[in-house]
Structure formats: structure tokens, C-alpha cells
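Scrolling down, you'll hit the structures one after another.
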Structure I
Amino acid sequence: MWSGVPSRVWIALGSSVAVSGLIVILLSLPDGGSQLWIGVGLIAAGSLALRTGLGQPIAAPSEAAATGQRREWSDLEPELRAPPPRRVALTPRGIIVVCVWMAVLSGFGLLSHQHFGYLQPPRTKARLDSEGMQASAVIHSLEERSIGDGRTMHFVGYSFTSRSGATTRVNRSVTPRVFARLSEGQATRVVYSPINPEIHYLPDLTSAVSTQMVLFTAVLLLAAAGFAEAQRRLHRRLAVGGVPAVGFTAAVRRRGGIRTYLVNYDAAGRRQTLKARERNPSVRNGQSVTVLYDPAIPTRAVVYRLGMYRARG
């Protein structure tokens with residue numbers, strides 16, 4: 001049903017859905033709830049669409065005339081016949097992978113930059129949102145104070161009147177970016193506890209997530225990006241200096257639109273096995289594929305047509 005959908009459509013859909021899911025998760029924290037699970041579901045759906053798009057083969061090599069037949073050196077892809085080092089270039093799929101990661105990290109960086117322009121959410125934010133009351137606060141003072149080590153502290157003073165008629169006056173320190181957004185006489189919303197108005201926060205000036213959650217998300221994204229970058233470097237290194245070998249598929253299994261299979265190839269006088277995965281209904285047992293492996297570590301290999309780099313002829 002979906003086999004006729006171009007890979008670029010899957011990739012565009014997957015990247016947009018995954019980024020949307022990340023934004024939904026950031027907006028749902030630290031409260032979580034159903035919005036958090038919606039974000040997780042969007043990321044899962046986007047990842048599945050990306051995997052479907054990126055799993056589509058670039059170009060299938062010519063098949064062997066019979067099962068188990070080996071191709072001669074002259075039958076390998078012409079660009080691989082030249083001795084290494086080879087000139088290489090990113091494949092369309094490789095370009096998409098790099099661009100998607102750049103977009104994800106740039107989007108997260110933009111969201112993080114916006115986060116640090118707001119106040120930190122209080123620990124009681126969830127309870128205030130469910131049980132608190134709203135009022136209008138007026139900013140009555142803005143002050144900059146120089147401290148001993150050459151730094152400058154920024155303070156904002158505001159006041160609001162609770163339903164009981166009592167006025168609460170607050171003077172608190174803020175970051176320079178928050179300070180620059182404020183002006184004396186400015187009005188803003190406040191959500192306060194009806195029991196103790198001292199417990200409150202300013203929704204229009206408060207970030208949706210805590211700095212700890214932003215840092216935690218950054219660590220996860222950087223770890224995933226580091227893994228993707230390691231794969232990119234490996235594929236480039238193998239395309240530049242890897243040894244080409246003819247491999248044959250075995251144990252082909254289909255899960256949805258994805259086929260998982262093993263590729264057996266000979267390297268360093270031993271039979272090696274590589275696991276591959278792609279969206280290609282034509283893959284079958286005994287089909288020949290080109291493998292690039294590291295002569296120093298023969299188990300470090302990639303199916304050439306699935307790599308992020310292609311050698312230039």
C-alpha cells in the first residue's frame with residue numbers, strides 16, 4: 001500500500017512529526033500528563049517514518065547469475081575498482097540524514113535560547129495551575145546592582161492584590177534577558193496560592209520547562225547525534241579506504257516494510273557476517289551485494305549501497 005510513496009515524502013513527514021513531538025514534550029514538562037505521551041507518540045511515529053524513508057535503497061547492484069556465484073573484480077561497481085584512497089561524496093540519503101540532524105539540533109538550540117529568556121518554573125507550578133487563582137501584577141521597580149566581583153545583579157519589583165484584598169509585594173532577582181523585557185508600570189498575569197499568595201509565579205515570564213530538563217534533553221540529543229556522527233564517519237572512512245568484497249544475503253526476514261538480513265562475506269581469510277536492514281521487497285536469500293570493510297578490522301563493514309557515501313568514478 002505504501003510502497004509507492006517516495007522516500008523524500010517519508011523523510012519530510014518523519015522529520016516534521018519528530019520535531020513537533022520534541023516541542024510538545026518540552027511544552028508538557030515538568031507537568032507531563034497526556035501531552036507528554038502525545039509528544040512521545042509523535043517522536044515514535046516520526047522516527048518510524050524516517051526509518052522507512054532512509055531505509056529505501058539508493059540503487060540496487062546487479063545480481064549474481066546464480067545463488068552462491070561470485071562476481072569478478074571487474075564486475076564490482078566501477079568507482080570501487082580504483083585503489084584507495086578514493087574520492088567520495090555524500091549520497092542523497094546521507095545529505096538528508098545530515099540535514100535532519102542539523103535541523104533538529106538547531107531547533108533545540110532555538111528553544112533552549114528562548115528558555116533562558118524566561119524565569120524558572122517553581123516546584124509548585126503544577127499545583128498552582130490546578131488549585132491557584134489568577135490576578136494582575138504590576139511592575140513598580142527595576143534595579144541594577146553592581147556586586148564586588150564586577151558582575152551586575154538585576155532585580156524586579158512587582159505587586160498584586162489577592163482575592164482577600166491583601167497586597168503582596170515582591171522584589172526578586174532575574175536574568176539580564178528577562179530584565180531587558182520589562183518596564184515600570186507593565187502589567188502581567190500572576191497565578192498564586194489562595195492560602196499563601198507568597199507562593200506564586202508569573203505565567204507570561206516563566207519558561208514551560210526547568211533548566212534541568214533542558215540540559216537532560218540536550219544530553220540525550222547530543223548522545224544520539226554523536227552516534228549518528230560516528231556512523232557518518234565510519235561510512236566515509238570505509239568509502240575512502242575500505243576493501244570491497246562480494247557478499248551474499250541470508251536469513252532474510254520481513255517486518256512490515258523493512259527487511260532484515262545477514263550478509264556473508266570473506267575477509268582476512270575468514271567468513272564474516274554483517275547485519276543489514278533496508279526497505280526493499282526484492283531482497284532474497286543468495287542475492288549478491290557489495291560490502292566495504294576495514295582491512296584492519298574486517299568486522300567493521302557496511303553494505304555499500306546502504307552507506308552514506310558513494311565513491312566517485
Structure II
Amino acid sequence: MSLRAFCISLVWICSGLARAQDLPSLHNWSVEHPGWKEDKAELSYVASRCATMFETIGNYFSMHPVHEEQRRSANAYLSHSDIYARIGYFLSIKNGVSQAEAVQRQRAFSQDFSAQMHDNLRQHNNLMVPPLSLDLEICMVNFRFAELQARSLEAEFAKPGLTANAVGLLQNGFDVDALNSIWAYIKLQTGAPADAQLPRLVIQPNLPTNARMVFEFPSEDQPLNGLQINVSPRTLQAWSRSMVNWALGHELVHYALLMRENQWTPKVIYKNSIKHHCNPEFLRLTGEIADLISDTQAPGRERLRMYSEVFRSCTRHPDQ
């Protein structure tokens with residue numbers, strides 16, 4: 001980790017322990033750091049705060065729209081959040097910030113911004129008053145820069161010389177070669193038995209529209225579940241091959257951690273006491289699967305999108 005990255009990481013950790021209002025406003029911080037766009041550690045800091053702001057406001061407007069314009073704004077804010085998250089989390093990890101530190105930083109930012117929203121609504125009955133509105137303006141004004149920066153980072157970290165490979169397919173349309181490679185990596189990282197097999201992959205048209213794929217297993221709450229990964233056909237149609245492979249890798253890590261917790265032994269009911277999505281090992285493995293796919297599969301330009309999905313699995317579903 002570079003000295004600058006270490007110092008910024010230390011600020012993030014300390015901010016998580018401080019009261020939310022002790023964080024400097026992003027507007028004031030940017031005035032004090034005029035070269036933040038050229039410094040990747042500082043860029044990751046700004047992008048992470050902007051991702052949190054857009055996510056928080058987008059979720060608020062989607063759940064409490066006063067008028068139709070706010071409902072439309074919710075979708076735009078959430079889309080903006082995704083672009084900033086691609087930069088913020090990816091650069092944090094690549095600059096030596098640990099997965100646990102990145103999660104702690106996001107929680108500090110979320111606490112700070114949620115407190116500002118609460119105070120603005122209580123005192124002014126209006127979200128968009130300073131300093132919150134000034135901070136959000138920084139993110140709005142620089143959104144086009146963030147889009148270009150995301151593309152630039154994809155190009156910078158792309159593996160040179162990749163060519164499209166023939167795709168080996170299972171009968172249901174899954175990329176068998178990629179899945180075998182991903183599963184071999186997961187087994188190595190989790191200490192799985194050499195003969196541990198992939199779970200069933202099931203095309204499931206009845207999944208809810210907001211569910212792309214789901215790992216299910218028989219538990220005390222749902223004893224009739226199968227031990228399998230259910231995949232929506234909509235996902236196979238809408239997502240690229242690389243993104244489908246990454247998402248399946250995400251579910252395979254769920255499967256591997258569950259099986260390891262149960263000593264890799266088939267059970268009628270499986271014990272599941274670990275929340276995976278914010279677990280540093282889960283975050284590390286799913287991020288490394290993004291690198292594995294991006295380094296081996298052309299065109300290799302969705303690495304940051306995969307990293308964003310790694311991070312959002314924690315921020316949006318921390319109890320899973």
C-alpha cells in the first residue's frame with residue numbers, strides 16, 4: 001500500500017469511529033484537494049462518497065416520492081451511484097485498502113449522509129439545502145468525468161492481447177469452460193475437497209423480476225429448498241457472457257462457504273451462521289473472480305462493473 005493510500009485509509013477508519021458530523025463536507029474537502037481528479041487514492045475517496053450520496057437519495061426518492069419528478073430522479077440517482085461505485089470500490093482495493101476497510105468507510109459515509117438528510121428534513125422539510133446540496137453538486141458536476149474515468153480505468157486494467165475464444169456450452173446455455181475454471185479457483189481458495197462438484201444450475205422462469213439468480217439450500221426456515229443455483233432466463237438474455245459468469249461465480253462462493261461451514265458433507269438441513277455479502281473473504285473472492293474473468297475472456301471491459309456488483313452485494317444486502 002502506498003503512503004498516500006495508507007493515510008487516506010486511516011482517515012476512513014477513523015471517520016467510521018467518529019460521529020457522522022465530524023466528516024468534512026465533500027465541497028470543503030474538494031476545495032482543499034484541488035488535484036483530486038489526478039490522484040487515484042483521492043479519486044476513489046470522492047467516488048465512494050458520491051456513490052453513497054446518490055444511492056441514499058435515490059433509495060429515499062424511490063420509497064417516498066412526493067411527485068413524479070422525484071420518482072424519475074430516483075432511477076437517475078441510482079444509475080449515477082453505480083458509475084461512481086465502479087470507480088470508488090475498484091480503486092480502493094487496487095490501492096491497497098482492504099475489503100473490511102472499504103466496507104467500514106462506506107458505512108461511515110452512509111451514516112454521515114443519512115444524518116444530514118434527517119437534519120435537513122427535520123429543520124427545513126427539504127433535502128436540498130447546504131451543506132448536503134453543495135456536496136451533491138460536486139458529484140453532479142463531475143458525473144460526466146466519472147463516466148469517462150470508468151472507461152479509462154477499464155482500458156488501463158484490460159489484459160492486452162485477448163482474443164475471443166470459442167465458448168463451451170452446457171445444454172442450458174452456460175459457459176462450461178469458464179465455470180470449471182472459476183470453480184477450480186474457488187475450491188483452491190476455500191480448501192474444498194478435490195472431488196467437490198458444482199451444484200445444480202437450474203433455469204428458473206418463476207424467479208421474481210428483481211432476482212437475477214439465487215443460491216438456495218435446505219435450511220431450518222426453508223427445509224424444502226433444493227441445493228442449487230436458480231438462474232432467471234432474463235439474466236441469460238440481458239447480460240453479457242462475462243457478467244453471467246461473474247454472477248455465477250458469486251453464487252458459487254456462497255455455495256462453497258456454506259459447504260465449508262458444514263464440513264463439505266451433504267446435509268438434510270444446512271447450518272448457515274455466516275453472513276456472506278460483507279464478509280471480507282467473500283468480497284475478496286468475488287473481486288478476484290472479476291479479475292480472473294477479465295484477464296481471460298475477451299473483450300475484458302467489464303471488470304469495474306463486476307467490482308461494483310461485489311460492493312453492492314454488501315451495501316444492499318448485508319444480511320445475506
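Taking 3.6 as the value of distance in nm of label points 7 Å out along Cα→Cβ at positions 26 and 138 derived from one of the structures shown (I, II), identify that structure. The read-out was computed on structure I.
If P(r) over Cα pairs in 10 Å bins from 0, in percent computes to 5, 20, 22, 16, 12, 10, 9, 4, 1, 0, which of I, II did it come from? Show your work: numbers first, answer last.
Numbers: I: 5, 20, 22, 16, 12, 10, 9, 4, 1, 0; II: 5, 24, 32, 24, 12, 2, 0.
The read-out comes from structure I.
Out of I, II, choose the structure whose coordinates give mean count of other Cβ atoms within 10 Å over residues 82-89 equal to 13.1 when calculated. Clearly, the read-out refers to I.
When semi-axes √(5λ) of the Cα gyration tensor in Å, for residues 210-281 alone is calculated, the result is 33, 19, 10; to which of the structures I, II does this value belong? Please report the intermediate quantities before stating the final value.
Working: I: 33, 19, 10; II: 24, 15, 10.
Source structure: I.
One of I, II was used to calculate helix-only ellipticity at 222 nm (-39500 (n - 2.57) for each DSSP H run of 4 or more, over all residues; to 500), giving -12000; which? Traced to structure I. Given 17.6 as the derived value for mean count of other Cβ atoms within 10 Å over residues 42-49, which of the supplied structures I, II does it correspond to? That value comes from structure I.
A value of 0.90 was derived for FRET efficiency 1/(1 + (r/R0)^6) of positions 130 and 218 (r between Cβ atoms, R0 = 41 Å, to 0.05); which structure in I, II was it taken from? Walk me through the numbers before you get to the answer.
Numbers: I: 0.90; II: 0.15.
Label of the originating structure: I.
We did not get these values from a lab; they are worked out from the coordinates using the rules stated. Worth saying up front: this structure is predicted, and the values here are computed from it rather than measured. Cβ atoms are built from the backbone, for glycine too; each structure is taken alone.
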